[in-house]
1. Mean projected area of the Cα convex hull in nm² was computed and gave 8.0; which structure, P, Q, did it come from?
2. The value 17.9, 56 for Rg and Dmax of the Cα atoms in Å, for residues 49-112 alone was derived from one model only; which of P, Q is it?
3. For structures P, Q, which has the highest computed value of FRET efficiency 1/(1 + (r/R0)^6) of positions 41 and 81 (r between Cβ atoms, R0 = 30 Å, to 0.05)?
Structure P
Amino acid sequence: MENLANWVIKKGLDKVDVSMFDEKMRKEVMTEVGERFIRMEKRGEAIKALILASNVDRLISYGKELMELCDFGNAFLALEPTANREQLVLLGTTCLGEGFYELAFGCFKAGGDHELARFVEDNYMK
C-alpha cells in the first residue's frame, strides 16, 4: 500500500482514476494519501484524498483539527461532505462570531439548520 500511496502522490490526485481500486483498497490507499498530505500541510489535497476515501470519521476529526487552527474555510471543506450537523453548526457558530458570515451561512445550510442560515442571510449578508 505504501507504494500505491507514493504513486498517487507522485502522479497527483486529479490524475488518478480511483475507480480502478475496489472500495476497501480505495479507502486504505486514499486515507494513507490524505494522512501524508496532512503531514506535508497540504490541507486542500488532504481533504480531497479523504473525500475520495469516503472516510467520514477522519474528515470529521480533521475538520475539528482545522477549526482549532482557525482554518475555518478548510474546516468547512472537510466537514461539508460528512453532513455532520453538530460539527457544521458548531463551525457556523464560530464563523458567525468571527465575522465570516458567508461561511457561517454555508455551514448552517449544509448542517440543515435552515433557520440559522436564514437568520445569517437576513441580518448579515445584505
Structure Q
Amino acid sequence: MSIEKALKDLDKKEARIERQRQKLLHAKEQNKELNEKLDTLVQESGFSSAKSLVKALIAKYDIKIRATNDNGNNKTSKRVSMTVELRDSIKNKVNSGVSKNKLSKEMNISYNVITKVCDGGYDHLS
C-alpha cells in the first residue's frame, strides 16, 4: 500500500469518526433534554417519586406490563407436558409443510422441543 493511499484511508476514517461523534453528541443532547422534561414532569406531578407516578398511571389507565411477541403470546415458551396427541400434532404439522419456527410461535413451544419431536425424541411415549 502506498503512503498516499494510506493517508487517504486515514482521512476517510477520521471523517467517519467525526460523523459518528456528531451523531452521538446530538443523541446525548436529546437524551439530556428528555431527562430534564421528565424530571420537570415528576416534580410538577405532586408525587413523591417517579416510581409512584408510574404506579398511579399504570393503575389509572389499566396498563399491563409484560413482554409479548407479535402474536400476543409471552415471549418465553412455557414448559410443555408432552403427550402422545401433542407429539403427533406437531409431527403432522411439520410433515404437512409448516415450518418449525412458525409452529413454535403458534403453539408457544420452543423451537428446540419441536426439533426434538421431529428427531424422534418423544417416540417412546405410547
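Computed from the coordinates by the stated procedures, all read-outs in this text should not be read as laboratory data. Just so it is clear, the model here is predicted, and its values are computed rather than measured. Cβ atoms are built from the backbone, for glycine too; each structure is taken alone.
1. Values: P: 8.0; Q: 16.7.
Structure P accounts for this read-out.
2. Numbers: P: 10.5, 32; Q: 17.9, 56.
Going through each structure in turn, the value belongs to Q.
3. Numbers: P: 0.90; Q: 0.05.
Largest calculated value belongs to P.
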